[in-house]
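I've put the structures underneath this note.
FYI, it's all coordinate maths here, none of it is from the lab. In this text, all values refer to a predicted model and were calculated from it rather than measured experimentally. Cβ atoms are built from the backbone, for glycine too; each structure is taken alone.
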Structure P
Amino acid sequence: MKQTALLAETIAAIAPPSSVWHARARARLDTLTKPLGSLGRLEDIAAQIVAIHRECATTPLRKAVYVFAADHGITAEGVSAYPAEVTQQMVMNFLAGGAAINVLARLHHVEMNIVDAGVNADFADVPGLLHRKVRRGSRNMLHEAAMSDDELAQALSVGTTLASAAKEAGLQLLAVGEMGIGNTTAASAITAMLTGKPATEVTGKGTGLDDSAHANKCRVISAVIDEHRKICNKNGTIYPLEVLRCVGGLEIAAMTGMILGAAMHGIAIVIDGFISSAAAAVAFAIEPKIAGYLFAGHQSQEPGHRVLLEFMRLRPILSLDMRLGEGTGAVLAMPVIESALALYNEMATFTSAGISEAGL
């Protein structure tokens, strides 16, 4: 796929977080009333968020989670323990407030946004849903590309446009999550394509496959990779947009667009589990500068998730053996990020508290 004008402009406008503000934050952290480095990763998180915002932002941050939903044609190959109609049913559950992500978003005061990027259902005028459907599910990538060039461009635009709206709304911290039966298969294929790892190394049991079904899933993903390898990897050069078009999904493409758009607007992004990390990995392969805007909310049980985090050189904030998706791990990590920023802003310095510093 050739970059559209909107995508090209978005990528060209991405600048890394401020090195000046990062250095300033590190210097302040060293003056706070604690032994040097004693807050561990919290100090890294605080410095990163200050560098992203280019100011000493106060807490609480204005937070939102975007849950992108879409169906996948590859489910016809028996790669999921759940039937495809569960995607539609879970979207209705999100809108009714009954899913895990709803509970966590309410608890941590995170605005909820449910986005239909490509669910194979007609939601008509269902209230509360962001209607952004590109098509009713991706194609079966075992036999053809998951999306056409135009469909991929539309899905990416869904995300970049929502990122622009988030900027206009003054949001400061975004979580990206998803819902789509079959999307761990797409994420595994993306992971294998981007990293060169074999399908068996990056493919887990998803929503609970038994050993036989898992073996079938690995076979299907290997066949998918063989089907699209020549288009996505030419003479050793990987083309991430082609990877996304051929073996991705509409919700994964929309998340990729949101991550690129948020980075362009200087908004911090918390990625969730395996599928949202696959979207982030595509964005990273397109423009590595986005890494400075990313926080890995957690590391899931999916084996490919660890591979993707290593690919992007990200360390997870949490490790809770989760594998739910929906943005749950990302929202859980948001209070940790806010805690780091509150410590940075509110702790006394040695000078202001009249406390003697270490002598050595």
Structure Q
Amino acid sequence: MTVLRGNIFLDSVDALRPGQVEWNSVGQIVSIEETPQQEYYHNILPGFIDEHVHGIAGDDVMDRDPERFQRIGARLAAHGVTSYLATTLTAAFPHIRRVVEEAATSAPPAKSGARLLGMHLEGPFIDRLAKGAQPLEEVAEANLEAVQTLIGDNHDGWIRLITWAPNLPHSQPAIVWLTTHGVRVNLGHSLATYEEGRAGVASGATGLTHFFNAMSPLRHREPGLVGLGLLDKRLWCELIADGIHVRPEVIRYVMETMGERVVLITDAMAAADMGPGTFALGGYPVTVSDGAARLADGTLAGSVLTMDHALRNLMQWGVPLGSIVRGLSTNPATRLGLSNCGRLVVGARADIVVMDAAFQVMKTYRNGEPVYSALAP
């Protein structure tokens, strides 16, 4: 048995309490106890889950280096991430298929870095008028045959999530087919009307990709996809809490009013953890300056955010810790159907991040095994 003591985030009180968590040899939590007489200066939270990340520390999911997923997982663990979806960029079908196949055969060992859960395909079935930083020349024509060609039978469930523009022709049968083959659907990169978005939800879509960004805005007579996200309580809404993609005041409002369905993401690209300079997103040049990653025309190109930085941002903006933990851990676990992680409860996996009093990452455990330590040489 392994015992870890500190200020533990408890779902039952939605706050940190002095206590201890114990797990067995297979990494399953067997007990959690409060110890009110103790005083600790470090915090124990459920490991973070990032369903939308393109890369970090110089590595891009779309690269050809077979070791990139192990390096990405290791760097994400340094920021408290215990599970993630490797996210592709819009590209030719053979390129996307290669990346998916390499990811499926290159998942890191059990004791190495964040767990690679599968893939999030951000494109290629997106709206050309809301492509964001996606390459226009690779945007695909949407029809059921094309979707089936790209996805295959997905018998192993490795493709877990896709971003889809619901204003594309043939969207409804394609979304139905995707959801019946184990692929969750986010609406996004789209100037769809509110009604087109509703049709996507009726077909099985359950989320919105980077809420507010690269989607039809809220207007009083045409609510668009933003209005759909605000009004339809069935939808999970990804949110990038870097203060650049969305104003902090708006983020705080969203967390206060719909935090039970916010999924905090980074949308990070290879420049994350690297500082200012010129980098690549799927092979396309991106310049990082003042904390923002942009194409030459000024378009935001993903982010350089990390999950622990998002936590500190949100705390600075006055968001309660309970809402933050749900957005970083509990909500993405629920959204992805992960019943055994995303919360610190008996029976769950010991996916844990230990943070100091300033909420800097000290140590990360995946399935009870340490996969990152700030004290390591």
Structure R
Amino acid sequence: MKTSNPNLERIMYVSIPEGSEQDINGFRIDSSILMPVEIPIGESDWQIQDLSWEMIVAAMLKIFAWDPSHKDIEYYRSFIQAVQPGINEEMTQTGIIKAGKKDYEISEEIFRALANYKPDIEQNLTNLALVFEEQAELHANLNNPDLAEKKIEDAFTTYKRAVKQHPNSEEVIFNSGNFYLKNGNMGKAIELLTHFVKITKDTEKKKHVSDILKKIKNLSTEDTLFNEAYELIKIGREESGIKTILKYLESNKEVWNAWFLLGWAYRRLGDYKNGKEALLECLALNEENVDTYNEISICYLELGEYTECRKKLMKALRLDGDNIKIISNFGILALKENNTEEAIGFFRTVLEIEPEDEIAKKYIEFLSKK
């Protein structure tokens, strides 16, 4: 039996002959469960007589890396623990060495496997996240922005998982906080680093992080100019709001919220080009705000840049799959591209989530008459 997963294409499953059941460190081999084995490259004539426990463990770890929801995953976990109880420490060392040599493909697979095999060990998740960060930096240096963005997203996902599973781990909270800080998500960075200060017993690190928090809070969105700009834009005085927020940005270029306000104001004025540029600055500092993707998608839509509009809407949908503003904008994009049936489908989806949405109702009524 073979798997359709491309990362597991060389995995085959074999049966242990009946009567060969045995106990290994208290674990009972079950001959009714197929054992995975990875066929070595170039060895198409591999024979079952060559099978070893080590080969089975290696294949099981590969499944932990790429198919952690496998139906027999808990059996595999118990099997590995019985056959190679020290595998986590051994593989961690190998993964770190491989990462040091920039052999990221292997180190990523190792830490993917360990993060799913032993999620209770916090270092497994932080090691995986750090490998993603290193890969993102490598791709950025090689001018591969799409690959760099993908690895940053993988790191975000891993840190979220780590914080959820280990909310009081100093290592997890410190690394996660610094990651969010580096990637411009100031709100999440403040939340995590503040928590770190509360739980850490390391006085030197505590002082260092406290100093960072003071600097961040000096850039707080509670700044008078920021609030003034927001109020001006909200009441329809966009031009005055733009002047105010530009003044704020002179000394606060790292505040993503300020770039968002600027882009929002330009978009409301119909200045989609400047709105797009401001919102791109915002995304460079914070890639996790759904409203930013919504605003910039409108700018791309009005500028006729439909491909970029779709990309940004897809990013937004991955962050918030039930956001009716995003789904509505997909519908409007479909209309712009003369795809009436697709547009109706999006607006119907909006009504499934929010039956009283007036915009979706009007579009469906209008399109149904065409």
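Per-structure values
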item	result
Comparison of P, Q, R - label where relative contact order in percent (Cα under 8 Å, 6 or more apart) is highest	P
Structures P, Q, R, by distance in nm of label points 7 Å out along Cα→Cβ at positions 212 and 324: label with the highest value	R
With semi-axes √(5λ) of the Cα gyration tensor in Å derived as 47, 29, 17, matching label from P, Q, R	R
Origin of the value 3.6, where distance in nm of label points 7 Å out along Cα→Cβ at positions 148 and 236 was derived from one of P, Q, R	P
Source structure (of P, Q, R) for helix-only ellipticity at 222 nm (-39500 (n - 2.57) for each DSSP H run of 4 or more, over all residues; to 500), computed value -22000	R
